[in-house]
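Please treat every number below as a calculation from the coordinates, not as lab data. For clarity, every value in this text was computed on a predicted model and none was experimentally measured. Cβ atoms are built from the backbone, for glycine too; each structure is taken alone.
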Structure 1
Amino acid sequence: MGRDLDRLQGTWNIVSLEMDGQKMSRGGARIVVRGNRFTTIAMGATYEGSVVVHQATAPKSFELHFDEGPEKGNTSFGIYELDGDTWKICLTTRGTERPREFAAPPGTGIALETFQRGLVADEPVAADASAASGSPAGDSAAELAGVWTPVSLVRDGQALPQSMLKYRKRIATANQVTVQFGPQVVLQARYAVDRSHTPKTMDYVLADGKPQYGIWALEGQRLTTCFASPGQPRPSEFASTPGDGRTLAVWTPAGK
């Protein structure tokens, strides 16, 4: 039997992504493996480092040691399955406890991803989401630019544990936004706002071209956002209950 590291050489394009029990936009992410080096490109964010593969373990396991990019100095611990041109991985976005099964339950910070070789052309992923998806109608929002960390986050009626909040951040310009959970980019979009409504509205065009509609309020240094699932009707109030698919978040500037 040949070495799995040899079989992993080349470009792998993401076909599914689940994190913390939620299916996420794929956003054109890919992993390129050359020798024992990897480069991960996820909606404009680039991560580089070394990969160590343990194909004799059950399940097979690996580590990603990041030495360039936003996660420089960190390590993700994972398990994997490799079946021809399909590569399934389950890995940590925080901590050192390796997943034991291929699942990403809520509150764990675990990502479950499936990649396939050769399904998408090997072209660079646009750092600017508008290159693929266009821009929504509305105004820019310079007051929302900066790095924000969550005070609270409720998705589909389920609150993210306080211990997990420190791994999430919102990085915005006046018209682009990226949300990360540890080393994983979970959302990137072009956005625009309309201040003439009550509550104020915010529209996303996600990296895969899907629209997402929300509302927002900025009170002092506290930003509250509430978004429907992609393609669903805009929320009319700041609330998230079981089954509604909405994400309600309260953010504050990083370091405040």
Structure 2
Amino acid sequence: MKKIDKNSRIPLYIQLMEILVDEIENHMEENDQLPSEREICEKYGLSRTTVRQAISELERDGYVYKQHGKGTYVAPRKVNQNLARFYSFTEEMKRLGKKPVSNVLSFKVIEADKKIARKMKRNEGDPVYEFVRLRLADDIPMLLETTYVPHDLFPGIRKEDLESMSLYDMLRTRFGVKPTMAEEVFRPVVTRDDEAKLLQIPVEIPSLKVERFTYDGDIIVEYTNTIARGDLFEYRVRLDNKN
């Protein structure tokens, strides 16, 4: 067992944080309960103030979460999304050993308004599918997506199709279209009340808004606005300097 060195220049709460992070990452599972503050104080010979500071920092860094009156628990692992390659939510969750589910909250065919037509490089009034999906992994809400797809290019899509398979699988198997490229724009946003309710998070937790344009050649086959939980997602990109 790692010990606290009270003669070290490293602050006691940081030493405790390192011990708890090691325990969380190597010996605990998501949603496991941490020992109580009193137990941690007794185990490491620390004050309640030091223990609370360490746990507060761990909560801020996303390692733990608190339930009022119950205790402190290991936070669900963040989804580390590599932006250097094409990805789909369904395939990424399967790769991580999680069960992906799509709940289609709304599904309809609409006439593209000026904004949607401009985003998709279509004519105003062109018919497009509009569907809103709540994406879950192991029954935990992860993303709230509003997607637009050209109706004339992909006739016959049904709500049931989107609940049973990924959009990209459908485009590939039913229509012979394999997206060749996607562009994404990210920005932090304040989570709205309705979004927080669906994602089951407090409104004070920030979210990431991801605007995605998916192409088959020069044609946009999907335009999606996603609200991603800021406490569960992190995005990574590798930048090479080969000059």
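Values computed for the structure shown
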| quantity | calculated |
| --- | --- |
| Origin of the value 4.9, where distance in nm of label points 7 Å out along Cα→Cβ at positions 57 and 201 was derived from one of 1, 2 | 1 |
| Structure responsible for -8500, with helix-only ellipticity at 222 nm (-39500 (n - 2.57) for each DSSP H run of 4 or more, over all residues; to 500) calculated and labels 1, 2 on offer | 2 |
| Cα Rg over 2.2 N^0.38 Å - structure with the largest value, from 1, 2 | 2 |
| Read-out mean count of other Cβ atoms within 10 Å over residues 49-56, computed value 15.4, structure in 1, 2 | 1 |
